[in-house]
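Here, each number is a calculation from the coordinates, and none is a lab measurement. These figures come from a predicted structure and were not determined experimentally. Cβ atoms are built from the backbone, for glycine too; each structure is taken alone.
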Structure I
Amino acid sequence: MRARAPRRVTGFPTVSVVIPHFNYGAYLPVAVDSALDQEGIDIDLIIVDDKSTDGSTEVARAVAARDDRISLVIHDNNQRHIRTYNDGLSRATGDYVVLLSADDALTPNSLTRATALMERHPEVGIVYGSVEWFSGDLSQPRSWPSWWQIWPGGDWIRRVASRGRNAIVNPEVVMRRSILEQAGGYDPDFPHAADMYLWLQAASLSYVGFIGGRRQACYRNHGQNMHTVDFGGLLDDMRQVRAVYERFFATDGSRLPDAGEMFDLAMEAVAREAILRGLLLSLNGAEKSVLPMFQSFAAETWLGIVGSPTWRWVEQAARGGVSRRAASAVERFRWTVRSRRSDLVGL
């Protein structure tokens, strides 16, 4: 179902925003200010400092002292990111919850838009939207007319399975707290993909909403992302994406109609994504051994990828049968299409 964005609802929904924090004092005030810049809702904001070591804890204290809507939790021991997420979320009391990394930001009234949708549609348990990527100072995203789309959870899961990857960045998500509690929070078994697992669990329990048009959050690009500097980290990420699908369709997702078919679809998509990313890395100057590693992972994920049109294209490009310039242009086009599709429909 697609429609124009809902207007503000009567009453004041309560939203708990959790900001996990470790050595991000330089970014924390921007994240906090963005979370408080929301109209028509009651905000309580929880900063969880995971025993920062660079003086950022003092920044967190100063930020928390300036607004009585902010509470600060300081860990005695470093608990790493998943436990820190869950600690903060366990303290949430709002009808809705948001996990916002200390280096990211929300856009003005993004929570107003998301909670308005869920207030009007109680069957929706999770809402997300488009994200603005930025580095350096935070700029004001362009203002677009907003609209929204709602999927039955199973339909959304099928679409995610067909992509073979996470469909959501993270800071743009608003969840109904009751759905979060049913899902159980972030699973420490998936340090690279716990968010994706949580989104799938939430979709198995409720409908999914997407806010289009206006950006819902801003994601900070540090320039040290795994997809550009660490192929081993990227391969680990893809292994965890595969493991998430395996766990989900063996547990929560097993109740869905056509769960087996969706699992097969996911394995095929993960395999296809792996060899294309391997090709992209090789085009960007990675060692010759990198592409065979991704091909091996793809083949063990879904044997049907071997000899497929995508496989043959990658092999041809790797051998120089397609010019590097042409192969790079094809990959840029694929990522452009993906980005625009995500902006339009969220998937």
Structure II
Amino acid sequence: MTRLYHRHRRRLLAVITLVATVGLGACSTRPLQPWSADTPPLVLVPAAQAGVQDQRGRFREVFCAVLEARKDEIPDYRACEEALTRLDAEPEGTGKPVNLGDAARPLVAVVVPGVGWDCFAEWLQVSNTTNQHLRRFGYDQVTLEVESLASSENNARLIRDAIMDMPRNESLPQLVLVGYSKGAPDILQALVSYPEIRSHVAAVISVSGSIGGSALANDATQSRLELLRHWPGARCQSAGSEPGALEDLRPASRMRWLAANPLPEDVPLYSLGTFPRPDNVSALLRPAWNKLGRVDARNDGQVIFHGQVIPGSTLAGYLNADHWAAAVPIARAHPTIGSLFVTRNGFPREALMEALLRFVEEDLARTGH
């Protein structure tokens, strides 16, 4: 019993370390977004005025159809209206049927994870349930390993090398790069810095992407972030003297990068945000949600909703899920932690990835990509 207690205590402390690392618990009256003239001119406009194509209605049709068809086969099922947040002026669906059978184009989701992934992946005991689910229909999913405490420039090189080493379909590219959290800026950096990979990529999807950064990063330090290297089973490496992940998560850095780096037009871009209802944020993320709420309460505990959309992308929609629930299955691997701390972590991720690939496959066929 004593050994069991200490094992659970160690795991709980590891989770608390993650929260403390990114500065979520810091008490401060300073503005989260400090005054600075070191910024390009900015404007907050409706998505359509930023060149975003609003396809929320069709994605809702696809996701709802997948959810209902798989509800007896997948964990963490929830009704479609509970899974998605409906923002104002969502377009009507097309009314077209949704293909729920074999894939017409065998897309492969290449997931680029966010900050800290290789620090706690072993602890999470991530299973391959999503891979197994997708393979039933001719899709697949792989995780592209990056250095989760390193800069986007560093990770862009790793993404480039991994993609160039992957088998290539000579007729139509099959790789769909899925960037979660900081994984999305890492992918965008790779597309800009290494144009040779673009012909290998069918599409890019940002999921809870830190496209505009997070004001929480302004209050944290890289040295605190690197405490994650002490996580049980961590295999992440220090950024050392090189710029680290945190600098690339600061809003000023993200805005300067976007201003200086026009995004390529030859790779279709998609955005899926997380916009949970206030009662659907895990207890452990609630301090961060409240803190970021000093800027805008419409956040997922890490990123404000309008900072998750790639300019010029196709908007798929918004999940009624916090930042962790979208992609990090903490509660599945550690039910005790889930019941006490990560209390809103359940989400039908297998159905979500299937729906994203079906949505993108259909859209690529429609647009001739």
request  = Using the calculated result 18 for relative contact order in percent (Cα under 8 Å, 6 or more apart), pick out the matching structure from I, II.
outcome  = I
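Work out which structure the value 20.9 belongs to, where mean count of other Cβ atoms within 10 Å over residues 174-181 was derived from one of I, II.
Details: I: 20.9; II: 26.2.
Checking each candidate, the match is I.
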key: Origin of the value 63, 46, 38, where Cα extents along the principal axes in Å was derived from one of I, II   = I
note = volume of the Cα convex hull per residue in Å³, for residues 150-301 alone, calculated, reads 121; among I, II the input was structure I
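On mean count of other Cβ atoms within 10 Å over residues 38-45, which of the structures labelled I, II is highest?
On the way: I: 17.8; II: 8.9.
Once mean count of other Cβ atoms within 10 Å over residues 38-45 is tallied for I, II, the winner is I.
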ask   = helix-only ellipticity at 222 nm (-39500 (n - 2.57) for each DSSP H run of 4 or more, over all residues; to 500) computed as -15000: which structure among I, II?
value = I
